[in-house]
Structure I
Amino acid sequence: MTIVPLSYWDLLLAATLLFANAAISWRFRLGLERSIAISASRMVVQLALIGVVLKFIFAQSSPFWTLTFALMMVVAAATEVVARLHARIAAWPLMGLSSSTLLFVGTFVTVFGVGFVITPEPWYAPRYILPILGMVLGNTMTAVALVLETLSENANRERNAIEGRLALGAPRFEALSGPLRSALRTGLMPMLNSMATTGIVALPGMMTGQIIAGADPVGAAMYQVVIMFLIAGATALGSLIAAAGGVMLVTDDRHRLRASPSASHRKSV
């Protein structure tokens with residue numbers, strides 16, 4: 001069995017389903033028609049470009065090109081984290097925390113999964129490295145964004161109580177233990193829910209793609225289990241590092257809660 005090739009007409013036919021999104025937006029006056037068109041166009045262009053780029057990288061099978069593209073993925077993911085957040089944290093420290101977290105977690109989990117679990121020849125084969133890194137980064141990015149957003153919001157909401165604990169001599173991690181636990185729980189829940197429903201409610205994209213390509217369903221399921229475990233580990237590590245780094249960013253070296261931008265603006269006015 002081989003993959004059934006798709007034509008441009010097939011893509012256009014599938015795209016007609018977007019009219020359902022546009023119709024709902026128009027009927028309920030959501031004002032999302034333009035966003036739907038831009039998002040769909042951006043997705044098509046990005047996937048078309050990435051297909052060409054990956055075809056080139058797979059043909060080269062070079063560690064240099066694989067590493068270069070992997071670093072580009074990390075930077076793009078970190079930028080997306082910062083863009084998603086409404087957190088009361090300065091942008092550049094937030095970018096540094098996001099980049100370092102995603103770089104460490106993505107590198108560690110991907111090298112572990114490819115180099116020690118799957119073990120292809122060569123181990124740095126971009127056909128394995130880049131797709132797995134992409135799945136790890138995509139899920140870790142979401143977890144990091146949720147953790148930092150929740151931590152920032154809860155720290156601002158509980159500001160008086162936190163400052164009271166800090167004034168009594170509690171160290172920063174103890175004073176922010178409540179927001180910290182809430183942020184970690186929020187970051188981990190999507191992955192836990194995904195693992196609980198995978199195989200019963202939904203067939204993940206990787207497994208579905210392998211089955212469509214003609215792979216043995218049992219073998220595809222085994223690959224999916226490995227990927228889910230890698231993603232779960234990456235999500236946990238990313239959430240922990242982001243939460244710890246977030247606590248450091250919302251407090252200063254003297255274990256005092258930093259003023260939020262809104263508060264600073266009110267004082268200057």
Structure II
Amino acid sequence: MNELTQAAKQLWQSRQDGLLAHNAAKPESIQAAYAAQQAAIELSGEKFVGYKVGATSVEIQTMLGLQEAFYGPVFESDYHGNNAKIAVHEQHGPKVEPEFVICLGKDLKPASGQTLTNEDVEACIDWVAPAFEIIGTRWADFGDYRGNCVIADFGSNLALAVGERFHNWRELDLTCSPVTLSINGETAASGHSGLSIAGSPISIVSWLANHEGIRDQGLKKGEVISCGTCTDVKPVKAGDHLSADYGVLGVLETTIVAA
């Protein structure tokens with residue numbers, strides 16, 4: 001078993017047990033980070049339902065030492081609906097990101113040598129929904145490879161809660177659809193769907209579908225893509241009640257509980 005496969009095994013075990021991976025080999029390149037992520041996915045045996053996209057702002061990319069956004073898996077066992085109770089491990093430092101999720105109604109794959117456009121993505125969208133992504137880390141430390149470590153660690157995904165499906169999504173202006181997050185009844189953050197460097201969730205899906213790590217297999221009908229935070233990221237803990245108003249998309253609520 002090579003070092004990155006061993007790191008993947010530690011990350012998966014830490015995700016299950018609420019522990020941190022100590023002395024695991026850090027991926028020294030983006031390619032190694034995605035290879036470790038894939039190894040962790042395969043070791044997990046979990047059913048895959050879609051992707052999360054992270055580092056969708058210049059500020060987060062700078063903090064992580066990355067030059068672009070990244071993607072990670074969303075597992076069926078950590079996919080929840082509205083009013084869910086989401087169990088977290090305190091050691092993983094959980095945080096919440098209000099996001100917009102897109103679900104595909106058709107397969108989406110670029111032809112050889114071609115690049116998909118936003119119009120290509122729009123033709124494949126089934127529905128849009130509000131979401132909370134709960135993120136955290138299984139690393140005890142990042143060393144000199146913070147961004148690579150985040151990629152390897154399932155893209156920092158802990159869980160995803162998704163609200164009511166909105167099939168008439170063309171009625172929305174996804175460059176500025178608003179959201180306000182409250183924690184325990186107090187307003188914590190506000191923003192909108194166009195705060196990413198891509199300018200909209202649809203552009204985020206275009207980026208993902210064209211990514212060298214995705215384009216060969218493509219995105220599949222029924223897969224969900226969580227398109228990056230549209231507010232500041234906020235820490236959460238067991239006992240917190242999260243509520244976010246997404247305007248015409250409705251209100252999404254989640255309670256955080258101890259794992």
**Prompt:** A value of 17.2, 51 was computed for Rg and Dmax of the Cα atoms in Å; which of I, II is the source structure?
**Reply:** II
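Of the structures I, II, report the one carrying the highest value of mean count of other Cβ atoms within 10 Å over residues 115-122.
Values: I: 11.0; II: 16.1.
Biggest value here belongs to II.
One of I, II was used to compute mean projected area of the Cα convex hull in nm², for residues 123-162 alone, and the result was 3.4. Which label is that?
Values: I: 3.4; II: 4.0.
The correct label is I.
Comparing distance in nm of label points 7 Å out along Cα→Cβ at positions 67 and 251 across structures I, II, which is largest?
Once distance in nm of label points 7 Å out along Cα→Cβ at positions 67 and 251 is worked out for each structure, II has the highest.
Comparing structures I, II by relative contact order in percent (Cα under 8 Å, 6 or more apart), which one has the largest value? Let's see the in-between values first.
On the way: I: 23; II: 27.
Max of relative contact order in percent (Cα under 8 Å, 6 or more apart): II.
Suppose you compute distance in nm of label points 7 Å out along Cα→Cβ at positions 59 and 195 for every structure in I, II: which one lands on 4.1? Walk me through the numbers before you get to the answer.
Details: I: 4.1; II: 0.8.
Structure of origin is I.
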**Asked** For which of the structures I, II does the calculation of helix-only ellipticity at 222 nm (-39500 (n - 2.57) for each DSSP H run of 4 or more, over all residues; to 500) return -6500?
**Response** II
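Values quoted throughout were computed directly from the atomic coordinates according to the rules given, and no laboratory measurement underlies them. Please read all numbers here as calculations on a predicted model, not as lab measurements. Cβ atoms are built from the backbone, for glycine too; each structure is taken alone.
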